[in-house]
Structure formats: C-alpha cells, structure tokens
Structure P
Amino acid sequence: MGRRGEGSGGGGPVRRVAIVSDWCLPRHGGIETHILALARHLRQAGVAADILTSFPGPDEIDGVRIVRVETVRLPLAGIAVSPLLVGTLRRRLAAGGYDLVHLHPSQVAPFCLAASIAAGRLGLPVVATFHSMMGVLAPVLRVAQRLTGWPPERLAMTGVSSLIAGQVEAAMPGRRVGVLPNGFDAAFWGAATHADGGGDGARLVSAMRLQHRKRPFALLGMFAEALRQAGPAGEGATLTVAGDGPLRERLERLAGRLGLAGRVSFAGWLDAPALRGLYAGSDLFLMPSTRESFCIAALEARAAGLPVVGMAGTGMRDFIRDRGNGELAADDADMARRVARLLADRTALARLAADGEGLSPFRWEAVVARHLEIYGEVAAASRSGST
C-alpha cells in the first residue's frame, strides 16, 4: 500500500475528503449550494472537507476551503477542457493528503471525470454522487468506467435520489448504487413564520434558475390556466418567481401577453434568509420541471411549511407524497387542475401544509451520518482490496 497522500487513503478512518465538482459558488444552483453545505456539515462532524473545482471564485466561503484549479475552460459553457487536467488533479489530490474523493457530476462533468482518473492512479477510494438524470450520461458513464478501470472495492456509486440511483444501476449493470440525498437545515427553514393572508388571494411561489430546463414558460402558462379554471376562487392570487437567468426578459413579456401583469413578479436571486422570508409570506410552492433529479428548492420550501405541487416521475417523489404533504402532477394540464383545485379549497391546502412527515431523512444530521457510513464502507473495502 502507498503512503498517506500518495494514494493509500490512509490506514484509519476517513479524516480528509476532497469534494469535487465542475460547478461551485459563486455560480448559483442546486449542486453549488449542496456541496458547500455538505463540506460545512462534514467539518462540523470532524471531517476536513475541501472543495476542488475549476470554476473561478474565492478560495474560501463560509469557512470552507475551496481549491480553484486554474485550467482552460470553454467560453460560454465554462467547462474544463485541458488535457493536462488529470496530472494537475493528481498533484493536487496527493498534496492535500485526502483519504477519499467525493465526485459530484452533473450533465457534463469533465473536471469530475479527470478527478476520478487521478484518484484511481493514486489508489484513493472514490464516492460518486450523480445529480442529473442519466440521458446521454449513461454511455459516457460506461466509457468512463473503461477509461478509469475503477475497481469495485474503490468506488461507491450513489444518486442524489432513488430515481437517479435506479438510472445509474440501469446504466451500470452489476453495480450496487446507494442514495446520498441533499439535506436541509431544519432549524433554519423551520423558523419560517407564516403570516395570515386574511382575505387576500393565494400567494404562490417558485424558485428556479430561469433557463429552459426548469420550464419557466410552462410555469406561467399553468398559472394562467389554473386562474382560468379557479374562476372567482383565483381572484387576487399572485405568483412570485425567485431566481434569475437569461430568460427573465422573455418571461416578463410572456406574463404581459397572458394577462398576468401585476400578478406575476420576478424577485431575482435571493439568499437563504430572503428566500425563507418569501416562503413565510406564501401559501403554495410550484415546480414545473420534469427533469428534477432531486430539487433542493422544493425540499426547502416544504421544510419551511409550504405544500409543494411538482411533477411525478422526478426526484421529488422521495420527499413529496401525493395528496399527503404535497401533490405530484402527471403533466402540465394536471398541474393546472391541481393548482386550481387548491385555490378553491383552502382547507385542502392547509391540510397539505400541516403534514410534516417524510422529511427526517433529509435533515443534515441524517444526511451527514449516511455520508460517513458510505465513506467508511468504501474506504474499508479499498484497504481490504489493496492488501
């Protein structure tokens, strides 16, 4: 076995972890938010966790060390493309003395792929948590398997939800795939105090990056249709969309064409305290995306006491129970019908909001415990396979 820092993974418990992602704050998104929170909570649990990324920004955020690897990046797309990346990452991983590498790949993740190859050459155990629906990732994953030659004992594959874990298992027959979900801060989000709207209309909210994949145009169309179906019950209802992106101006114009001027507002990107405040003044959270691998925004909204209406067949099924603590629609028309029904039946809306079951496995305490369990398993298996 090699020396610590040279690929052995050490001889004892996992003490140092490299969290690797192509994306990181200050870019805003689910992975970016998750990996910072994960590193912070791992540190609180006694594990020194650093983030390694090719995305530029500060070297420290919220007390978490971020190793920004300078490399050639594609214009506009921003992804790393340097052929020198594997060697660079091998040196960085060796110098960091890490016991384990935790990859967080999304749809396109050349930085994570390079890190997996580097970790394999160092003999470091690897955990990979996939954050996107497989789609074109499935053949890429099989190619990556051949490129890296990952020994089974040195690689734990996981998905951010049961949906993604199932897709990874289908893409990699014979691999056992676990689930490492996103987490939420129960004390923080649970502190949202909901104000009584009195006789005002229902206050609907969504939080998303304003890009096509999140389907914000469909969101406006469904809101307009729900208002039409609700009739008088929809009077005064409003929709606030938190988040920013390249589609904002087009969405504002669409809102006007749909007759929603004054009823739809775009709040821009909000930090967590501001988002919690928005949720505290709202009645219902909507997520129209059909490709949500998990949807941390919906989890946080639910934790803040908002019922969620999302799409069936997404990762939200892990924490949203249809007609329990939220609703899962089959398609756009079904979502519009469900929203219209809830606008007309505030008792049903209140019943969904009051159902707090099903969130405990996603509290950070439980999520970190599961991470440490998987880290320990793959590290022990790696040591056993190296002897």
Structure Q
Amino acid sequence: MGCCKKGCCSPKVKAIVGLCSAPLNFAILIWAITEKVRWTPFYVPLQCDTPLPDGIRLSGVSMPSPLAEGMGLHPGSPPYGLYANTTVTTACTNPGQAKMTVLAAGFEEVALAPNVTDLANGGVGAPYTRSETAHLAGDAVYPIGGRGEMVMQLETAMAVEDVLAGTAARGYSITYSRMTQTVQTCASVMGMESCADQVSEQFCGSYRGNCLVPTLDSSGAPVVPEQLEPAICPLTGKLCGNEAEVHAQLDAATMGIQVVSQTACAASLGLPNGTLCNIIEAPGLDSATQRPRAIETAVSLTTEAEARMSEALAAAESAVTSMIWITIICNSFFFLLNLMSGLFNLRQHLRAKAQAKPPTQGALPTLAGNDFDSKP
C-alpha cells in the first residue's frame, strides 16, 4: 500500500515492468525450447572405433613338447601358457549431451577361464580361473561431442590348458569376464550442471575359437610375403548382465555360431584318430578363410539388464524433460501475462496523460471595433 501511495503501482511503472519482463520471459522460453531440442534424443551411446580383428597367437604361448612340435612350434619353458603385459587403447566419440568419465580408481576387468570338466558335465564352468586382469592407466574422459581414449593395462597369466580350450572338437569354447567400474556423468540442464557417480558390476560371457592370423615380425608388423599362423580369436561379442542371467541366456546359436561342416581333427590336437572337428561360421570368423573379422555388436545385454537400463534412462529422461517443460509452460504464461499487462498499462498511462493535459488556450478577447465616423 505504501509503495502504491508513492506511485510505484502507477500504470507507467506497471507498463515498464511488464514490457521489460516480457522479453526476458520470451528469451528464457526460446532457451528452454533449444534445450528440449538439444536433449532429443535423450540418450546416445558412445561410438567406439572397431578394433582390428586379431587373436592370441599360439606362437606366443609357451608349450611343452610334444604339443609344441605338433603345432609346428618350438617347445617352451615353464610356466607353460601365455604370460604377458600389454596395453590396449580404445577411442570413442561421445555424441550425447552428458560428459562421461570412467574413473581409473576402482576399475577392474578380470577374464575368467571356465572349468572344462564342469562344462563337460553340463555345468557353467565353475570354479573359474583368473586368466587376465585389466586396469585403467588413467581416467577415460569423453567430453560432449568429443573423443576420448580408454587406455587399459592388461596382465595376462593364462595356463596353456585354458588357451587351448577353444581347440576342442566342437570348434569353440566359452570365456567369461567380470568388470567393476565407476562412471561419472556430468550434464547441464537450463544452465544448472550436476554430476553423478554410478558404480556398476557386470558379468559377461562370449565365445572364442580357432582362427588364422598374419605372422608378425620382431617389430610387430606383418611379415612380407604374408604368412598365417594359428591363433585363438573371439567369435562373438559379449553378453553382459548378472551372472545368473548370462548363464541362462548365453547360447552359441543365439550368439551367431553355426556349424557349416566337419573335417578330421588335426593330429596336433591330441584327439583320438577319426575325431571330426566342426568348421564353424561366426560373427567374428570367416569360415571360408578361417580369418577373423570385425564383430559389429561388441556388447549386448541380457533381457533383464536391458530392462534395467531402459528403466534408469526413462527415469532420468523424465526428470530432465519435466524441468524443461515446466520452464516452457511457466515462461509462456508469464510472457503473455507481462506482455498484455504492459500494453494495457501503457494504454492506461497514455490515456491518463492525455486527460491531464490542460485545454488549449483560445485567442484573447478583443474589443469590438468602434466606428468613430459613424453617427448615432
């Protein structure tokens, strides 16, 4: 009341407030619409470079005699198997609207070799044997619209029995892995940035088997002319989820493995004479050349894991879109309200100003002219 007594609620002031607030509401409205467009679609996965198809070369595996000679290799020395430290770099592009960081702290991926005896008895391959451990050399940062690299340091300690598990008569074997990681996601909505850390653990299963890969020289380059050597290559992508889910849903045929023919097994495999080995076709193997090929779908999720991810994404999308729509609706309302209020009060102010203007002064009265020459 005191403000209005001082003229702060006059039509002039109301017109100024309304006509100044309306453009601000309109600017925020346009910003919110732009944010809605920016967040459509809400989730876009990382687009990672497809690694060159390769495998574990048997020439790098230390084997005892006569197993080594049977494969055309020189006998090695104990411990027999594959023991090495390597570094693998994977580059990915982030087309989404959230910065993603895979934290090096707490990251671990462990390759697990199943128990062959348990598999032969119809089990899932328990207990597992740890055959490889991977850690991150540093945080893997994927900026919005940019590229990032994940540098993994691998420590391989795989017994020769686990390496050669894929050389069985059926032509492929199962391999498992367990990964624990923390992913930090940072996103900005309407200028408000927030970050969240999500710790997850995944159990994955896939298939591998025999293949032929180019022989490398001492520098790691393929020898010329090209020579091929036996190797163990990934045949399928990984199926990931909870351990029980993976065991229930991991199936060779479902993952794309097909037996196209059979042939006598090589004597180097140590199988009884006359044993037939499968020739298979798989996403990661060309049956005609036995050469590895790139796997288009590197990772797929179990039905339950897919549902959990969809539910989490739907909840996050609902929170973001609700904030944007509330901003759009509120600023649309206040834009119209302030615009109409400003125009109405401007009209009132101009009308009051016109009414308060003093009337136009007329000509001063003059004495009527006298005709002094006229006679009464």
One of P, Q was used to compute mean projected area of the Cα convex hull in nm², for residues 185-352 alone, and the answer was 19.8. Which one was it?
Q
Figure out for me which of the structures P, Q the number 3.2 belongs to, where distance in nm of label points 7 Å out along Cα→Cβ at positions 17 and 305 was derived from the coordinates.
P
If log10 I(q)/I(0) by the Debye sum over Cα atoms at q = 0.06, 0.07, 0.13 Å⁻¹ is calculated from each of P, Q, which structure is the one that comes out at -0.43, -0.51, -1.13?
Q
Candidates P, Q; helix-only ellipticity at 222 nm (-39500 (n - 2.57) for each DSSP H run of 4 or more, over all residues; to 500) computed = -12000; producing structure is P
Computing relative contact order in percent (Cα under 8 Å, 6 or more apart) gives 16 for which of P, Q?
P
For mean count of other Cβ atoms within 10 Å over residues 217-224, which structure out of P, Q has the highest calculated value?
P
With FRET efficiency 1/(1 + (r/R0)^6) of positions 25 and 289 (r between Cβ atoms, R0 = 25 Å, to 0.05) derived from the coordinates and found to be 0.00, which of P, Q does the value describe?
Q
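Each value in this text was obtained by applying a stated rule to the coordinates, not by laboratory testing. The structure presented is a predicted model; accordingly, all values stated were derived computationally and were not measured. Cβ atoms are built from the backbone, for glycine too; each structure is taken alone.
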